[in-house]
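For reference, the structures are reproduced in the following blocks.
Only the coordinates and a few stated rules stand behind these numbers; no lab work does. Because the structure is predicted, anything quoted here is derived from the model rather than measured.
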Structure 1
Amino acid sequence: MTTSCKEIAIFKVSKTNFDRVMVLSENIFKEMNADEMVITDYEIFQNVDKYDEICWLLTWKSLDAAKQTTKKWPNFPSTKELESLVGDNLYYGHFDKVKLR
C-alpha cells in the first residue's frame, strides 16, 4: 500500500521578491505534476513573526514519488529563477504519518 507523505521546505524571501516567488512556486508545483500527478495538495505559509520566511507544505502521493521528483529539481523550467530570488534555505524534509496504536 502506498501512503502519502508531506514535504516541508522553509526559506527566506525578501519583500521585493515575494510576489514573484509565489508565482514561481505554483509554476514549479505544476511542472512537477506535468507528467504525472505526484503532488496531491500544497499550501504556502508565511511566518507571522518573520515575514521574510515562507513555508511550502506539500502532500506527495508517496515518499517514492517525492524522492524521484525532487531528483529532477534542477531540470524544472522555473527552478533557476526561483533559486535566484530566494535567500537562505532554512529547512527541508519529508515526513511520513506516525502510526499511533
Structure 2
Amino acid sequence: MTQLEAKAQQAEIKVAVMMMRSYVKKLMSKFVTTTAIKNADVCEVEYKDKQNQVAAVDYAFEKLPFKEPVLEHSQFIDFQQKMDCDVNEALYFVYRNAS
C-alpha cells in the first residue's frame, strides 16, 4: 500500500467515524435531553439514565393537535373512507363551510 493510499484510507475512516457520531447524536437528540448530550462525547452520554430521557410520547400528545376538530372529522375527506363515516363528520364540514 502506498503512502497516498494509506492517507486516503485514513481520511475515509475519519469521515465514517464522523458520520456515525453525527447519526448517533441526531438519534439521541430525539430521545435524550439536550443537557445530557450538549458537551459530551456521544459515546459517553448517559442515555439509559431516566433523568436524561425525553418523554417523547408525552411531548407528542402535548404538541400534536389530536383534538383539533378538523382532524377529528378528517376521515370524511378521504374518498376511500367516506362510506365508513358518521353523518356528523359530514355535517361538521357542511356547517363549517356554510358561512
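Calculated for structures 1, 2, mean projected area of the Cα convex hull in nm² is largest in 2. For the set 1, 2, ranking by relative contact order in percent (Cα under 8 Å, 6 or more apart) places 1 highest. Figure out for me which of the structures 1, 2 the number -17000 belongs to, where helix-only ellipticity at 222 nm (-39500 (n - 2.57) for each DSSP H run of 4 or more, over all residues; to 500) was derived from the coordinates. Only one of 1, 2 returns -17000 for helix-only ellipticity at 222 nm (-39500 (n - 2.57) for each DSSP H run of 4 or more, over all residues; to 500), namely 2.
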